[in-house]
Structure 1
Amino acid sequence: MDGTLRLTSNVALPLDEIELRTSRSSGPGGQHANVTASRVEAVFDVRASQTLSDAQKDRIIAKLGPRVTAVSQDARSQLRNRDIALERLRERLAAALHVPRARRPTKPTKASKQRRLQAKKVRGERKASRRRPRHDD
């Protein structure tokens, strides 16, 4: 890592805004003889960020809350778990910052309406042909 965590093409968080905590892992590397603190927890305090705009902070807080965390204890190495935790944090923050495109309402075409009505008519005729004949003839 180069000291920043790139969230989008124009937003990058400095790593000093992310608190990294280590502890003993319950997964791989947590219970071997020379015990290491291989579990890594990456915590980002959204309100304290100097990098994000107020609108970005509000969007993240609305979706994820004021503190965003990501934990990794998948690997035996603390360094590898650090990278995994930072990547998970990056994915969560990038997803929260994503602004979906506005939906433009569309109308069905005249031909698609006709196809739909024709299909309904054919389906109805097929079902009608399965019925017992009426005795009122």
Structure 2
Amino acid sequence: MHTSVILIHNLPDGSSHFDWLIDQPELQSERRLLTFRCQHRPDSTDHADFQAIKIPDHRAIYLTYEGPISNNRGTVQRLAAGRVVHLEQTPLSISILINWPSQTIAYKATQNPQSTTLWNFHQHAHNSPLDA
């Protein structure tokens, strides 16, 4: 089963962001978590369109880890965990369906043409009028 988690990453300077981790167990690698840094929680549909920064794949331990991060990089706390129902990706696009505890959300993302790390996401609650 694929899992997705959302961590709040509190930095030493007092700022924070959300780390969105999506497991890819078929990679059979310790660094198999597709990872995005977000300003808004991706399990909320309050922001139908949002941007996220693709950061290096994280280690699988972060699916369950909470606490301090080495080298004084702050702390992480898990806010949500969901089941990945569908994940399809190409180098320039991603389609994801995640069953979060509160709702199921469909995501479509494309890499921003002006940046290799910036991705443009569109999301909506699954089985919403947009699915018709």
Structure 3
Amino acid sequence: MKKSTSISKIMTTDVITLSNKDDLSTAELLFKTHRIRHIPVIKEETVVGILSYTDLLRISFADAVYEDEETVDTIVYNMFTIEQVMAKNLVSVTSETSIKEVAEILSKKEFHALPVIDDSKLVGIVTSTDLINYLLEQF
């Protein structure tokens, strides 16, 4: 295992994104359709935040009520915008950041995904799952 291997070797480059103008129902559909847990939010080609599936679960009261889950989610999702729910204190890395550096960032923070940005352009996303899979390949 090389300490200087760049994150570009393991990051996802075909990134699913949301516009800051999309609604939370669209976000939920993307999470479920693509079986992902983190989506960068774009405003005029700039990454302004990241939405996680956990963010949606935090605002959803579906488990706490005995109504139709889909109806409850729709009501709750209409109460909030993506910008209100997403993480705004964005931490990002470049494609040349080492896997070791990314692992250090993710191990110290309370999130599990980092957008990869080169020259102000989103080029990928790296998650804690990507790191675990990389480590497993080493054995």
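Miscellaneous remarks
- Answer label among 1, 2, 3 for the case where relative contact order in percent (Cα under 8 Å, 6 or more apart), calculated from the coordinates, equals 31: 3
- A value of 2, 9, 13, 13, 9, 8, 6, 4, 4, 4, 5, 6, 6, 4, 3, 2, 1, 0, 0 for P(r) over Cα pairs in 5 Å bins from 0, in percent, calculated from one of 1, 2, 3, originates in structure 1.
- Distance in nm of label points 7 Å out along Cα→Cβ at positions 48 and 104 - highest-scoring structure of 1, 2, 3: 1
- When helix-only ellipticity at 222 nm (-39500 (n - 2.57) for each DSSP H run of 4 or more, over all residues; to 500) is computed across structures 1, 2, 3, the figure 0 traces back to 2.
Any read-out appearing in this document is the output of simple, stated calculations on the displayed coordinates, not a laboratory observation. Here the structure is a predicted model, which is why all the values come from computation and not from measurement. Cβ atoms are built from the backbone, for glycine too; each structure is taken alone.
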